[in-house]
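Listed next: structures, encoded as structure tokens.
Bear in mind that the values in this text are calculations on the coordinates, not laboratory data. Everything numeric in this text was worked out from a predicted model, so none of it was measured. Cβ atoms are built from the backbone, for glycine too; each structure is taken alone.
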Structure I
Amino acid sequence: MSDHTEQSIVVDADPDAVMAVIADFEHYPDWVSAARSVQVTDPGTAGRAKQVKFELDAGVLRDTYVLDYTWASDGRSVQWDLSESELQRAQHGRYSLTPLTDSTTKVTYELMVDLKIPVIGQLKRRAEKAITDTALNELKKKVEG
């Protein structure tokens, strides 16, 4: 992904436990602060959704959008692309999981968002950094909680 934000965090859990939380979209509103509702619109196979609709309320940013997901066969990564949105022109993201020990995993989150309204590049990167930072910290809290 070119022109994106990337951050990592270490989670005290194995990759399977981390990916199980990432894949459990119906429960996102329980632990993702900006998620007002999340609906799997195409369940895909093996408990791995192919398409998901989100209603997001992050204060100044409110959007309803649909993401298409692609899951790695080894269970160590998932990536997504924007299918439709009210405010976004494009979104591409990826979670990558790297086992560090039997009970710790490095989670890397890459994100690129392009809004339909013009935004200065530096502000866009700052917003992406805030999104990835919040997402990683909320994920860590949920998995370890």
Structure II
Amino acid sequence: MATAGTTALIVGATFSALAAVAHLGCVVLGPRAYRFMGAGEKMARAVEAGKLQPTLVTLFIAAVLAVWAAYALAGAGVIAPLPLTRMALLAITAVYLGRAVAFPLLRPAFPENSTKFWLVSSGICLVIALLHAFGLAARWAEL
């Protein structure tokens, strides 16, 4: 039977994996997906113009999110342990939390991103951070 900490990390991993898939969806579906996800008109137009940078940035973010999902699953004991799991989960939790609360500071650097994007993505990051924090605290001794 899974403990609450294990379940929290599995749910956090699921959210990270879904976010990775959503980013891959933007690459596959193109400018309309970038617009739908709130990435901004500048990114969508760059994709329309055939520029490589939006795709590379999006693929990088998807890869990072996939690795973070793997670390959460390792922390939950679902997959084999990964190197420095405890420290990696601390860092991942901190990044998600930082992203959730720092959006007012980040927003001026990305003026094309919609208010909806900032509120939804920051809320999701906060939920994921809390899941990771709870799961990590609950499973600390086992990692």
>> Quick check on the output: 37 is relative contact order in percent (Cα under 8 Å, 6 or more apart), derived from one of I, II. Which one produced it?
In response: II
> Of the structures labelled I, II, which one yields 1.00 when FRET efficiency 1/(1 + (r/R0)^6) of positions 12 and 108 (r between Cβ atoms, R0 = 35 Å, to 0.05) is computed from its coordinates?
Replying inline: I
> Which of I, II yields 1.5 for distance in nm of label points 7 Å out along Cα→Cβ at positions 100 and 124, as computed?
Replying inline: II
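Hey, semi-axes √(5λ) of the Cα gyration tensor in Å derived from one of I, II reads 30, 16, 12; which structure?
Details: I: 23, 18, 14; II: 30, 16, 12.
Of the options listed, only II reproduces it.
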> Among the shown structures I, II, from which was the value -25500 of helix-only ellipticity at 222 nm (-39500 (n - 2.57) for each DSSP H run of 4 or more, over all residues; to 500) calculated?
Replying inline: II
